[in-house]
Structure 1
Amino acid sequence: MKIQNSICAKSQLPLLVDVASKVLALKSLSTLSLATVLGALSLAVPFAAHAGLPPVVTNVVAVQQALPSKLVTINYTLSDPDSLSASISILVSSNSGATWTVPATNFTGDYGPTVSDNATPTVKTVIWNAGTDFNGQFSTTCRVRVLANDDDYAYIPGGNFIMGDNFGDALGGSAETDNQNVQTIYVSSFYMDSNLVTGAAWTSVFNYAVTNGYSFDDPGASEGLAYPVQGVSWFDAVKWCNARSQMLNATPVYYTDATMTNVYQSGQVAPYVKTNANGYRLPTEAEWEKAARGGVNSQRFPFGNTINETQANYYGNTNNAYDSGPSGYNTNYIVASMPYTSPVGSFAPNGYGIYDMAGNVYEWCQDWYGYPYNYGTVNPQGPTSGAYRVLRAGAYNYDSSYARCAARGNVPPTYESSNLGFRCVRSY
């Protein structure tokens, strides 16, 4: 592909894409091959216990528009036998699919979390502004990949992001330095639950787990099927992740032995982590913050630098200059008794299509807590040991300072509370 800095007389060179793809569902791939343009597709594995069939993508073709345009037209055919919408993500490679690290984010058209579809194969069109994302680059080995899913997860593209912040904000009224070790971190691509694990999802997997060798310290609780599960310890959260993996025929991540043969199903142990497993797990702290930022660096919150109760479920504190409140609990979710959680997805998603990354309930991360945060700059895993596990996101009963993307929390892994839940990720 040729993206030019200025008008020139050279003839148009089409963007080349190939059939390299990552098979993420139990469906055969269908490809299109043309003389100068090859098609590529990718299907997404169900990220929740989805009873139906995944969407089908075929006939992916990407061509740069006539020079001097730096726009690329991407066409693909989409169908889904049992859903009326799909989430569409697009990856771009500059090296024949060896890596998918072109920072392609400027897409318009049939792209994003709610692309309409049905059982009839329909041609969809996306316009990529490569002049913004890939300006001045020339490559005959570009590849495009289209990912579609109709389950409750989001694709987080690999790449660098700025972790931490230097706003100098107080945390709960006291000076905070915990999040101010600002650094550039690289995180590989992964999938994350778009929503917090709900009471319904927890119960479904829990019921499977307790009849298949698992035991839990607490049964979990929620205000309703569509509300986040809470009252779950770190140990129970990772056991639940393993049960979800086995329930959906994926390889579990957590084990009780270094040979990764005994799946962690009971008790309270610091498990071994099988990093190349394709099953469900908690996000690392770096993954969580990258996902929370939604592709935008250096903002306080997933949605900008200020906050109010129409954007998140948190305890308003107008003493914070960036919080327009009102002060106190979110007035939309005060009920007869605590906890004042909100149904998942009650607020707008961030740039990656993820909900509730600020407030509602705190979220467990996989890492041990360490201070200051300084555990490498490529896929950091946190300390190798510790006494506390990391919490992120804030909660309905914590003020806005705790809901910031960079705010860190920590508690013992045995801890459980009505303001603490989790969501899962899965390696790409």
Structure 2
Amino acid sequence: MPTECKICVIGGGIGAFHVLEGLEKAAKRGIKIIAVYPSEFIEFGLAAGPILANPQKYHPQYTFTQWKRFKQIEYICCAAAKVSTEKQIVTLKNGSQISYEVLILANGSKLPLLAPTPGMSISDRQMELLKTNMAIKQAEVVVLYGAGLIGVEIAGDLRVKCLKPSQKIYLISKDGGVLKNSFPDDVIPKKVERRLKKMNITLLQGEIETVNGVAPTEPSLVHGAIKFKGDIPELVYDVYIPCFQQGGFTEMLPREILDGNKITVNRHMQSSANERVFVVGGPSSHKMAGHPIAVRTVAVAKTVAYNATQYVNGATLREHFDKESPPPGQVPGFTKVGHGEGGYLYWTDPGPLNNCCCLKCRAGFPCCPPPICWCWCHPCACGYCCGPNQSRGGAILFEKSILPRFVEPHGFGKPGVGLPPFPEKMLEPNRE
């Protein structure tokens, strides 16, 4: 017999955590809630670049097994295999079933290699990362497809943390530029393109048709050829990695609630095809109001938690309204071309200078008082004297101070606890 609950939440990231946080009061009042997490661990997605470039160092720093759990909510760590919205049953990969009154989907977006596959064990994920890292280190040509924020960041991290100057990195863009969907003008994109060139990362224009004869949505760690649409010559590669979001994990869902690979939602973040389904993030048709995306996701999660509770109680739902801080911004707050030493960071004006207690004249270190900031803020983190808000110091500050702090408000807990060690024999590639 299926385990019964009022609300079933499928997910395992920021969206799922904040949905459950919003449902905690309902659970205390006796509403049965079950959270279905896809694995026994959570990997912090914003650290995908460093993790891919040096998994031994960074994976333990940004992988969590002891995330915050709310006492009145039941947690099951097993990926969902099938959802029947007609019968209101979720079937897990281990064969067990959960019956629900309301289903909340907060299961993120597909990013093969850059994020673990649902249901993957921690040891399998470690082996996947090490195998990929070894292939990258041995490659003569690495190809990344997608020149948005993800692709630019991954390219930078591979160059500064993993690859030698003689190894080639090609970043493929459909329109020949970078960050076209992130900025309304070309000021930051052009700066990033110049930085990529300085870092010996080649930007190529083209739309990929196949990679070794298959669709370009899956990574490839074997030598092969990339075929482009049109008259562009084939490109030979050793490692190919798609660096673009591919929608939510919807294979387990019935077709009747899908529009392509999305779920169309109304103003309550509720499926238009099935009123018992609410959606956060990846599978949703809802377009986030702006940046930062993580904050906008929190806002949607709170709306979904409220409305799911209201639905169970037979009460009125409310329309989604984003009240989170900072308010939605039309452009990203920063653009990273790699983390740490060798990387480079562009703050979007006004940048941190106007957000801290520093001068508003864009002065960098050592002109940026007060000295109390210097104990945690890397020199020139905001830019150079009388120059724009961009620097190598910003990339160092981001890796050392900002990125670790991103995990704190999202319930991830202490990193690295309970993780098995990496197999030593796969840390370095065999170059004989």
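For which of the structures 1, 2 does the calculation of relative contact order in percent (Cα under 8 Å, 6 or more apart) return 19? Derived from the structure labelled 2. FRET efficiency 1/(1 + (r/R0)^6) of positions 87 and 263 (r between Cβ atoms, R0 = 30 Å, to 0.05) was computed and gave 0.95; which structure, 1, 2, did it come from? Comparing all candidates, it corresponds to 2. Have a look at 1, 2 and say which one yields -2500 for helix-only ellipticity at 222 nm (-39500 (n - 2.57) for each DSSP H run of 4 or more, over all residues; to 500), as calculated. Here the read-out was taken from 1. Taking distance in nm of label points 7 Å out along Cα→Cβ at positions 167 and 199 from the coordinates of each of 1, 2, which one would give 1.4? The value was obtained from structure 2.
Read-outs throughout are calculated quantities, based only on the coordinates presented, and are distinct from any laboratory measurement. Fair warning: this is a prediction, and the values are worked out from it, not measured in the lab. Cβ atoms are built from the backbone, for glycine too; each structure is taken alone.
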